[in-house]
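*Asks:* So, here come the structures, one by one.
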Structure 1
Amino acid sequence: MAGTFVIAQGGGPTAVINRTLAGAVAEIRKQHPGARILGARHGVRGIRDGNYVDFADVSSERLGLIAATPSAALGSTRDKPDAAYCEVVLKGLQALGADAFIYIGGNDTAGTQQILADAAGGKIAFVHAPKTIDNDLVENDHTPGFISAGEFVAGAFLSVDLDFRALPGIYVGIVMGRHAGFLTAAAAAWRDEEGDGPHLLYVPERPFSVPRFIDDVRATLGRHGRCIVAVSEGVTSEDGRSLVESLVPEDRLERDAHGNVKLSGGDLGLAFEHALRDGLPGTRARVDTLGYMPRGNIATINPTDAQEAFDAGAFAADAATRGSGSVALRHEGGKTVPRLVPLGNVAGKTRHMPENFMKPDVNDISSAGMAYLERLIPRKYKVGRPFV
């Protein structure tokens, strides 16, 4: 299968998505010398518009540098193609004489591949390669990008807990995660002893109540003299709406092109500040939104994450010779292995953090959740215990 391979990247960039791109290109070059490899700029939009990078013009040295660089080197997109859009994309691939299309992204990207695969009738292989810091792809033990982002979050909360030991008060850090709380849970990965922060974790899998939040913070202050909180941007109120929708007036809500509420903007942080000011007046409090910082930080590219991302790309290129599917990372026999699963198993579905990863009666991670995090994000630093 010499032929023509098309590769694209979709969704939010990560620290290691370019490793997956490099892995796919390297494997195609190894298995199919002389094959044409085209990178579509800005995801499926590049196929629609005929906007490509020809990897024949990209040296192995440059590809290696790109692999070690965060963000999406081909450019990404938030487009969620419907059947009509996919028909245009399919015609673009057919005009190229494409034998395979490898699309690196999350569950929406898998959904696009499913539509295209159904329309192509087996004449082109459509392979989805996993990527997301949210760690929310079903069939996967974890996803490329999560470990590096989780390491950033774990280090940030370890550091801020030490800061607030010195000058006690309340700290709330808002972490990315629309529907799954894995990345917020990672804030607790490097806790060392009982009483270390974060003391409270709020995730989308559990309804959020402002009065309960204030009670939790007050009780934690009473026990530890400070309170460190990690909260997912996608936490929902008890009526099922995102918290930002509950706390921020409708006329101030920001939405993207698909109508999704912008979750981690300044308004959510301001709403938390107001809740703390009203519920615990006179208490020193700080609210930060981590925003995009964790997802593509060059200083926290984890070597394991980078290697698994590269291997996922190489596996996707190899799988393309056998047909369509989604690459899933499984934990088997004490190691991570890639497997090919049906696109329909992943497309448009969300993997939530297991219920037993949180303690049943308090907003904190359980021993099962900590065991998962310790396997993926083991402690990197041993700190000197403060005197206060």
Structure 2
Amino acid sequence: MFADKYLEKNQHKILISELPEEAPGIIVVIPCLRETELMNTLNSLNECDLPSGKVEVILLFNQSEVADEETIRINTQTKTAADKWITTKPKSGIRFYAVGPVNLKKKWAGAGLARKKGMDEAISRFNFNNNKDGILVSLDADTVVAKNYLVEIEKHFRKHPKQVGATVAFEHQKQQLDKKHREGIDLYELYLDYYKRALHYSGYPYSLFTIGSAFAVKAEAYVKRGGMNRRQAGEDFYFLQNLVQIGRVGEITTTKVYPSARLSNRVPFGTGPILQKWMKGEEDLTLTYNFEAFKNLQQFFAQKDRLFKIQQNAYLAFVNTLDKPVQEFLELDKFNVELEELNKNCSRLETFQLRFFQKFNAFKILKFLNFAHEKFYQKADLLQQIKLLNNEQQD
């Protein structure tokens, strides 16, 4: 079976004893920790139009092995409610499984490991029928979905069989938010769109939204990628930015997910913590990365082919022609060492072009942006930067 070695290496223990009645085509994985709005998510999934293939939904209730009594109480209570919901809402074509609560090792307990546990269980179920083309969908327990959600995900991968994954369009829930909260989530969505489009403008070929509740991945690609990471936050960003290195990740824009805009401090960074800081006046969401930094990158990336098989003296001369922030960053980052290794392993320009962005990837770009704003730029007005980007893209 396609995932035998992966499951053995990750020492996966089966969580659902009941074998799939039929080979599922889609499995949705939802990590659950202290969730009080889960029934909204379950109801929205249950009301979806169903695709031609069978659908399973895995609710992975999780908590740290040192979780406090309140967390244990909420998880137990919600799991009981989920079990009851499952028995009273049977529907042909979609099956729900509530697992746990699973105790996670204190060192790794968090969003990444919880998502990984659930996704690995989904892989074991795809593996049972050797369904390497099964679609593994990541969703959150505070997120509702459009009625055509499952149908459009299936349709997308049938239309694009070579894609290894896809992001799903999203819009945060904004009903019943007070004025400041609403303003905060609107600004955050504008920032996410600006950052994605500015990356694309710079010449980076893998600009995409990285939202944990809004992506899907082919089972075989998940295994090849090495599975989900155990990061306590940002696991979605790291997973998707590594996934693009093994194949094309598309965009599903014909349906939507609606994540919560709730305030939260359960993870170090992400939507919840950022909004909480905004509400407290500790984060100014009207400011963002200066567009000049992306223009610096664009100047560099547009000339990257000159770096193929470049000699040391020519490299130094080339770097001196770049904008100062990029010059200093390349020196600080010792990019010449990575470039030398890259050139040793690339005999053709086409290979070099492909692998260049494995070295200068989204993580290094973020590192550059932070460096540039420490030394060269100030964060700037978000709406003004969007205007500058729009003007550039119209030229």
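Each value in this text was obtained by applying a stated rule to the coordinates, not by laboratory testing. Model, not experiment: these values are computed from the prediction. Cβ atoms are built from the backbone, for glycine too; each structure is taken alone.
*Asks:* From which structure (1, 2) was Rg and Dmax of the Cα atoms in Å, for residues 315-362 alone calculated, if the value obtained is 14.9, 50?
*Replies:* Among 1, 2, the structure yielding 14.9, 50 for Rg and Dmax of the Cα atoms in Å, for residues 315-362 alone is 1.
*Asks:* Supply the structure label, taken from 1, 2, corresponding to distance in nm of label points 7 Å out along Cα→Cβ at positions 43 and 323 with the calculated value 2.7.
*Replies:* Attributed to the structure labelled 1.
*Asks:* Here is a further query. Work out Rg/Rh (Cα atoms, Kirkwood Rh) for each of structures 1, 2, then name the structure with the largest result.
*Replies:* 1
*Asks:* Figure out for me which of the structures 1, 2 the number -11500 belongs to, where helix-only ellipticity at 222 nm (-39500 (n - 2.57) for each DSSP H run of 4 or more, over all residues; to 500) was derived from the coordinates.
*Replies:* Computing helix-only ellipticity at 222 nm (-39500 (n - 2.57) for each DSSP H run of 4 or more, over all residues; to 500) on every structure in 1, 2 gives -11500 only for 1.
*Asks:* Given 2.5 as the derived value for distance in nm of label points 7 Å out along Cα→Cβ at positions 235 and 331, which of the supplied structures 1, 2 does it correspond to?
*Replies:* Matching structure: 1.
*Asks:* Consider the structures 1, 2: one of them gives 23 for relative contact order in percent (Cα under 8 Å, 6 or more apart) as calculated from the coordinates. Say which.
*Replies:* 1
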